[in-house]
Structure I
Amino acid sequence: MSNKRLAYEEKMDAQLKEWSAEIALLSAKADKAKAEAKIEYYKTIETLVAKHDSARTKLLEIRASSEDAWEDLKVSAEKIWNEVKTGISTANSRFSS
């Protein structure tokens with residue numbers, strides 16, 4: 001396995017752990033929110049969890065891929081990564097208080 005690929009996988013894994021923690025914080029905020037806000041919080045969290053799961057699945061695909069194929073998978077992983085990153089950033093700004 002190339003050093004570049006290994007570094008990429010480690011970076012993705014660390015980012016997934018960080019996002020898991022951020023989603024947990026959003027869930028804690030949702031639990032404390034008023035009834036009307038809870039609905040919006042939980043819908044957003046549900047979407048984030050689904051995107052997070054997609055990113056984790058993509059990481060598993062990269063880990064299972066051949067040395068030649070992982071670069072192709074990296075392109076679709078970056079797309080999912082950007083969606084999760086944007087979603088968490090948006091949720092944090094929308095629900096910060």
Structure II
Amino acid sequence: MPCAHASALQSVTARTQGCEECLKSKSSWVHLRLCLTCGHVGCCDSSPNRHATKHFQHTSHPVMASFEPGERWAWCYVDQIDMDVPARVARSLRS
């Protein structure tokens with residue numbers, strides 16, 4: 001079953017090139033995720049602070065994409081499924 005939230009996704013501009021909260025607190029991260037609703041960049045669940053998931057919990061923005069260079073996948077927190085990043089959104093990601 002496809003993600004019900006994919007049709008609403010639009011291209012966004014990343015607000016930072018690293019995890020917003022980790023940059024402020026001088027923490028480290030493992031991998032980055034980009035919120036496809038607002039452009040927030042957060043760290044993955046393998047990172048100590050899990051800011052991407054915390055962003056979803058705080059905002060209910062459903063879909064985060066990998067913000068790692070060359071990766072083209074996303075995760076919907078609501079539907080709990082992974083998906084390909086729609087072509088119209090792919091320009092938001094790193095090459």
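Summary of computed values
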read-out	value
Structure with the greatest value (metric FRET efficiency 1/(1 + (r/R0)^6) of positions 42 and 66 (r between Cβ atoms, R0 = 35 Å, to 0.05), set I, II)	II
Structure responsible for -4000, with helix-only ellipticity at 222 nm (-39500 (n - 2.57) for each DSSP H run of 4 or more, over all residues; to 500) calculated and labels I, II on offer	II
Of the structures I, II, the one that 3.3 was derived from, the read-out being distance in nm of label points 7 Å out along Cα→Cβ at positions 2 and 26	I
Structures I, II, by Cα Rg over 2.2 N^0.38 Å: label with the highest value	I
Answer label among I, II for the case where percent of Cα pairs over 15 Å apart, for residues 34-81 alone, calculated from the coordinates, equals 54	I
Given 27 for relative contact order in percent (Cα under 8 Å, 6 or more apart), calculated: source structure among I, II	II
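A short reminder: the numbers here are calculations on the coordinates, not readings from a lab. Just so we're clear, the structure is a prediction, and the values are computed from it rather than from any experiment. Cβ atoms are built from the backbone, for glycine too; each structure is taken alone.
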